[in-house]
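Take a look at these structures.
Any read-out appearing in this document is the output of simple, stated calculations on the displayed coordinates, not a laboratory observation. In this text the structure is predicted, and so the values were computed from the model without any measurement. Cβ atoms are built from the backbone, for glycine too; each structure is taken alone.
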Structure I
Amino acid sequence: MARRRFFVPGIHSGTAELTGDDAEHLVRVLRAEAGQVYEICDNQQVYLARIEVARKSSVVFRIIEKLPPAPAEAELILVTALFKFDRFEWLVEKATELGVARIIPFAATRTEKGLALAARKRAARWERIAQEASEQSRRSRLPVIEPLVEWGEALATPATVRLLLDEDAEAPPAASVIPHERQVSDSIAVLLGPEGGWTPEEHRAAIDGAWKPVSLGRSVLRAETAGLAGLAVVRASWQETNATVTGE
């Protein structure tokens with residue numbers, strides 16, 4: 001059974017400390033005690049560590065050893081329209097579990113009025129959701145959730161491969177457009193529209209901006225479902241073992 005993993009603010013002189021709600025959760029909910037061994041991560045490296053002190057206000061770990069890094073992957077970027085926050089938070093959680101490196105939200109034409117203003121107050125909550133999902137899925141780095149950007153900035157997101165999730169079932173399947181020859185330095189951006197779909201103007205602007213339209217099939221999916229399906233398909237396609245992946 002895999003050990004639980006927790007993110008820590010930093011490691012100093014071979015020790016790391018969790019305080020506040022994180023420490024209380026460990027002690028009260030998970031019944032953490034001195035002597036127990038967990039994996040901890042400082043958002044750079046993963047370590048095996050033993051608890052030296054376990055109090056509701058503070059849990060102190062002592063490093064045992066550094067663990068091997070996970071295999072390198074392409075940077076996966078989700079450029080997503082804002083939509084209802086309960087569904088958007090679910091998207092943040094599941095996209096994190098799927099390995100997304102960056103989430104870039106923007107307000108589309110059909111985004112509900114008021115969400116853009118409210119989004120600024122949600123940033124800390126989204127980061128907390130992403131941290132918990134990262135611990136659950138045993139990531140070694142937290143995803144970056146960017147501040148809300150304008151539509152033009154969203155379109156300008158740089159990436160090796162840029163895919164527009166299209167409602168047109170005749171568009172090429174998402175799995176078919178990942179290059180056969182690829183490197184661990186590659187980045188793949190997935191552009192996700194809002195509830196209600198793209199306006200004709202947005203669709204045209206994305207294609208003119210060199211985003212390649214791709215299809216997820218003939219089913220009509222909710223925005224959050226389409227985003228996750230797109231991420232899962234392109235990540236699995238990039239990871240195919242019969243492809244040549246080069247890197248350091």
Structure II
Amino acid sequence: MNWRRFVFPILLIIVWSIFSAVGWLNPLLIPSPWSIVKVGLSLENWRGIGTDLAYSCGRLGLGFAIGSFVGLSIGVAMGRSKKIYQMLEFLVDFFRSIPVAALFPLFIVLLGIGELSKVSIIAWSSSLIVLINTMYGVHSCSRIRQRFAQTLRATRFQLLRTIIIPESMPSIFAGFRTGISIALIVVILTEMFFGASSGLGYRIFSASLLYNTEEMYFCIVLTGLLGYVLNQGLVRIERYALRWNLG
């Protein structure tokens with residue numbers, strides 16, 4: 001493990017602790033790091049936070065899985081077929097230019113403020129990222145290798161499985177990593193503003209209204225750690241899947 005990545009966060013916590021100890025920071029607005037840690041160490045607090053974390057992970061997992069499947073399927077089709085690309089190019093470029101937050105009212109009007117609208121907009125936001133990366137990954141695959149496989153009478157499925165998908169994997173995983181980061185942001189936003197009664201976004205917003213800043217900061221840090229763990233998990237999966245391409 002590369003410990004250098006933790007040097008700056010540790011220095012930041014040390015400086016933050018010193019400033020809090022000498023009274024240079026208003027504890028109501030910026031509590032000390034140790035008071036934030038106490039929130040996480042409290043079993044009573046953690047029961048509620050853990051439940052909200054589970055709800056957020058459930059929405060994130062379901063929405064990202066649906067979005068990745070849709071994005072991967074359409075991305076492969078657009079990358080493989082010039083006709084499909086020409087048919088969908090305008091729509092893809094049009095919708096990816098619209099900030100996902102601008103679509104919140106539309107999803108609320110069409111699907112309400114329940115779980116369906118939350119999962120749907122999470123899937124929507126991640127699908128476009130995965131779609132674009134997959135499309136360009138498939139489009140940039142070696143034409144020479146494909147023609148050679150065709151001369152050996154490889155079927156379309158064999159061509160897809162043995163050449164197109166493997167060569168597209170770096171681009172696809174880049175889409176996964178970006179997509180899950182966007183999906184996490186959307187999860188938190190929907191839990192704040194879609195009338196949710198659970199989730200990390202709901203807890204962060206509720207804590208801010210009550211000036212419970214220790215809990216608010218802890219949930220923000222927890223969200224960041226969740227994003228980091230998910231990203232690193234995809235990195236590990238990518239390294240395993242592309243071990244043939246390392247070095």
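Tabulated data
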| read-out | value |
| --- | --- |
| Ranking I, II by relative contact order in percent (Cα under 8 Å, 6 or more apart), the structure that comes out highest | II |
| Parent structure of the calculated result 41, 23, 14, given that semi-axes √(5λ) of the Cα gyration tensor in Å is the read-out and I, II the choices | II |
| Structures I, II, by Cα Rg over 2.2 N^0.38 Å, for residues 80-199 alone: label with the highest value | II |
| Ranking I, II by distance in nm of label points 7 Å out along Cα→Cβ at positions 136 and 160, the structure that comes out highest | I |
| If helix-only ellipticity at 222 nm (-39500 (n - 2.57) for each DSSP H run of 4 or more, over all residues; to 500) is computed and equals -26000, the structure in I, II | II |
| Structure from which 0.5 was derived, distance in nm of label points 7 Å out along Cα→Cβ at positions 48 and 64, options I, II | I |
| Winner on distance in nm of label points 7 Å out along Cα→Cβ at positions 72 and 184 once structures I, II are ranked, highest first | II |
